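Pasting the structures here.
Every read-out reported here was derived from the displayed coordinates using simple, explicitly stated rules and does not represent laboratory data. Nothing here was measured: the structure is a model prediction, and the numbers come from that model. Cβ atoms are built from the backbone, for glycine too; each structure is taken alone.
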Structure I
Amino acid sequence: MAERLLDDQIVEQVRDIFDKLPNDVAIIHFTTERSDCMYCPETRQLLEEIAPLSDKLHLEVYDIEADAEKASAYEVNKAPATIIAAYDQGEITNYGIRYFGIPSGHEFSSLIQDIMTVAERDSGLKPETRRFLQSLTQPVHLQVFVTPTCPYCPRAVTLTHRMALESDKVVADMVEAMEFNELSNEYGVTGVPHTDINHHKGTVVGAVPEEHFVAEIRRALGM
């Protein structure tokens, strides 16, 4: 049996947090047997250690090749991939909150925060940010490149994920920069957090306030 990734203290802390979850959450995970997937086994193990900490968490695990139809339905084209979605009596509402790569180090806190946010079904964003996001008519794809050692990255990740919860036009990805090195190079990532908006249409470097992010999305969309 593999050595546990979460020690007893962290397990108890997370269990205490999850005790307060008001609604059910689906954790949909795509993995692969391919040897070139750097942290696929560890990512799956991490989620399998988290899921039993609350009866409100529902973990589904798929193989990106064997379950290609399911991967296509969730628009997942690389692994490891994890989607945090609402779960209501077997019905899944996908908000476009996605992780590509292992949510370890500082990003573990993003994962826990996202589970709480989705359980609450409330983005917690400012009223003006909500109004802007709800007025969107064009799709917005946000890719936040991170590393596990970056202390500022979770702020950018959770902000973009809250935006995805707020608007069905927004899809927000955490991308672990070292696991997806070619993608990082394609988007010119030299420091993290680095957020790409709509594939080179806009860029946000660093963890910035909501207003700054909204302004950059407006600019990228030509609004």
Structure II
Amino acid sequence: MSVAEAERNGRSMIIACRVMEPELAHLLSEKNGEDDGTDILYLEQALHRTPAKLLGQLQEKIDQVARTASRIVLGYGLCAKGVVGVTAGEPELIVPRCHDCIALFLGSPNRHLEIFREKPGTYYLTPGWVADNQDPLGLIEEYVPRYGRETARWVIEEELKHYTHIALIDTGVEEMAPLRARAMENAAVLKKQYEEIPGSLAYFRELLRGPYAEEKFLRLQPGEKFTQEMVF
């Protein structure tokens, strides 16, 4: 047995985007405080906007927890290719087999694909995105100091010009009234149709506790590197 193996405590470590915290925290609370051997380490939201930074932080955290975790699970999809190149250490590394986190909020990659085929021009908002002002209106405000309000709004309008709908996903764990009001304001300002879509905690539940079926998860062995082709 190696020193690293001896130091591991049999725990699973989830490294996830903080946008998923409401859903994952809700699932952990179902245990009524009972320790099921799962720890969660959150990274800041919106790192997919800087893929190189996302990759660097993910790899740093994977390497950091590798000595104490028996299994590491990422709460990330392909995420603007920010996960491409991440490498498993000694513990097995498990990655959701999806393009982005929307599949996790909807319950499965298949459901995401079904909704995409029905309305491909949909821009999705999750409770965490809206609550943290990482929605289009929040991005406009973020850009104002750099570009001025008129240009900031133009930038976001250009980014969303091919979208026809803004859809808020209701995962059933947050008070929806304030989130709904904010999401509807996004749709009104950007002249998109507003929708609300029922979410699901099923994929999140599997992320926390398995069984990590092949059609939904990739399992990387020690030294194996994640590539974009693995998702397809």
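In table form, for the structure just shown:
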| item | result |
| --- | --- |
| Among I, II, structure where semi-axes √(5λ) of the Cα gyration tensor in Å, for residues 76-139 alone as derived comes to 22, 15, 15 | I |
| Among I, II, which structure scores highest (criterion: mean count of other Cβ atoms within 10 Å over residues 156-163) | I |
| Comparison of I, II by relative contact order in percent (Cα under 8 Å, 6 or more apart) - largest value held by | II |
| Distance in nm of label points 7 Å out along Cα→Cβ at positions 52 and 132 - highest-scoring structure of I, II | I |
| Ranking I, II by FRET efficiency 1/(1 + (r/R0)^6) of positions 124 and 212 (r between Cβ atoms, R0 = 25 Å, to 0.05), the structure that comes out highest | I |
| Mean count of other Cβ atoms within 10 Å over residues 44-51 - highest-scoring structure of I, II | I |
| Mean count of other Cβ atoms within 10 Å over residues 84-91 - structure with the largest value, from I, II | II |
| If Cα Rg over 2.2 N^0.38 Å is computed and equals 0.97, the structure in I, II | I |
